[in-house]
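S.K.: Listed below are the structures to be examined.
Any read-out appearing in this document is the output of simple, stated calculations on the displayed coordinates, not a laboratory observation. All of these numbers come straight from a predicted model, not from anything done at the bench. Cβ atoms are built from the backbone, for glycine too; each structure is taken alone.
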Structure P
């Protein structure tokens, strides 16, 4: 009898350990803080996934679904609800399924995610940063907000994966240029600055940093800048301080206020850690000059 009781207790403890361990990981303060930083600072996820009120992000509905519609030749979509709401958000997704969406652009049922979600650039994410994002998304308030279903218009899109993007190591992230490249991937800089037109996917080889993509918004038409180290066409003649001001304040070298979407990203990147800003500048300096 005693042996049976002890066996039952051991089995119960095993179950408790299985249940508690993931929860404890998701309440690790350091992990949650890192996830907050990745989602709300360098990732600027709210720029596509948070509703707006009078042009400003509505933080009472943070990450519950984007306001704008991305209308491209291949698809018509809005930013998804990333909160843990079980009906309209990620509440029923497993950790592995969230990571698959981030790295492979796949939903739990296997259907693709439109590549306006820059998952080709997220492949560099370290395992701990993936865990941090999942933990943070589990921690935000669940908000019921049904986002319109995606509409796919053409054959399956062929998403180009950059050859240079692979999972980074913690050791590599100690090197400024590699750390900057990692941060730029999480900030999906090349989703705009390696794309010539909305009618063509990003060119992660021939147009790496060249810019050229046009955006149309209430603020008018704007073209993604050349961010290569070209001294005339790009950032080659800019000082480090000028680049940092552009990233964190949305102000160009000549004092001109940048237009969206870059201006909006500056609202997130103003909270970048100094060492991360330094790393981004080092990375930008390393991009070969391109016309």
Structure Q
């Protein structure tokens, strides 16, 4: 059973070896991105089967064991240049084993556990494949919360717990016409004409907001908690470091890291970036809104 999905104008295929696989339960957040018929080029193909990827890592180079907030990624590099990855919860119960080729264009997955656990593992495997296959198609998977205002998307960045979602909610509650595009992992696309588009994705953290929508990039905003509200523009060097730190990367993988850095550099050349020290109040939302929209003559 082959299923096709389109995210940020790129299409990928998830193929289940088992024709009766409960795909609707395994991929609930992907439904808005489903493509009924597709015969063109794929960004990646991911095959799902019970015995495709075993737990044996003999002869593989261990890259690391990474805590990603609500899950673990245990990563090995294979002699072929591809990757062997175990995806587990915080109790280190593995729900998914993923193997890829060097550019993530071909992936294989074995799922473990009940349907809920398998859905958790598969969703994360697809997100990993999209992030790193997408790197070669001028896509960036960003950790950010994104409101849209008058056709422009504004990406709120910051370390976990700094209030990205809170500041986004303040926009939605206090700025007339603001809507939510994505609350955790939007996609930034460097378009063929050099413009920058922001897209919804199947990955939105704890907020159920899975929109097959695009908006022009309005600006990037790095958030910091503070006892006051103050905003300033970032220099290009600061903007590069800020956006790169919010982008899904594998710094040890020279090929993907290089193309990601090139895309980040092109994006920050087109889109203004700001730094906001703020309180969790309406005044902070009005300040960031006024400043960022003024950058486009929309105050």
Structure R
């Protein structure tokens, strides 16, 4: 077990690098980057407002102040600017294709060219006044899942599109105000987090009624991540990380960590470790066994 400190504010997001060495955490007050191989070292502080993600080559992608997009080598940490772009940004698993969602009815696609700059293209994929959030890419980067709806309107739609051309091929009505989407490692299940439940949809047939995980505490889930073995991890602002078996939708394990109310959870890409972040600014990493 390792505990990483240095933040003054709550941890709202965590991400591991692909190699598992680097750990980034964000929230109010900016973001921090730790070297898990040297846990006593002072973390690097980023003026990052969100969109923390690691590319396969090890670079950290993030959005800094004034919506400036940046890439940085965690070792040398000499950030380079990719230009400005507002909105929620998703990155495909290969790290070269990005989508900007959350804007009304429009998605912006961005690819890194040979000069390391973004080539942008706008796509109108929904009716005007329709919000597009949240969203997620499938593990193979081929499919994009989005939730699209009008604030205060009817239940939003869960929609599947081709990631390259954004062509819709399946949709269904989902629950009000979903806050997070995740695909299972095999791409067969889509997890939709909303309030005190997680709806589990069949990615091959959205018309099938979803199976549901309901928090026994009735508290709202605030973060989730999925382990490579298919188990789902959730936190809900108490001291527990709940682990769920997706096949049976049962809670199979509860891990208690006393670092404040837990607001973020993440699993390393190789599945050997997991991390959670709390209300006191600390991040705790433990071995998965």
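S.K.: Which structure, out of P, Q, R, was helix-only ellipticity at 222 nm (-39500 (n - 2.57) for each DSSP H run of 4 or more, over all residues; to 500) calculated from, if the result is -11000?
M.R.: Attributed to the structure labelled P.
S.K.: Here's something else I'd like to know. Of the structures P, Q, R, report the one carrying the highest value of distance in nm of label points 7 Å out along Cα→Cβ at positions 36 and 60.
M.R.: Largest one: structure Q.
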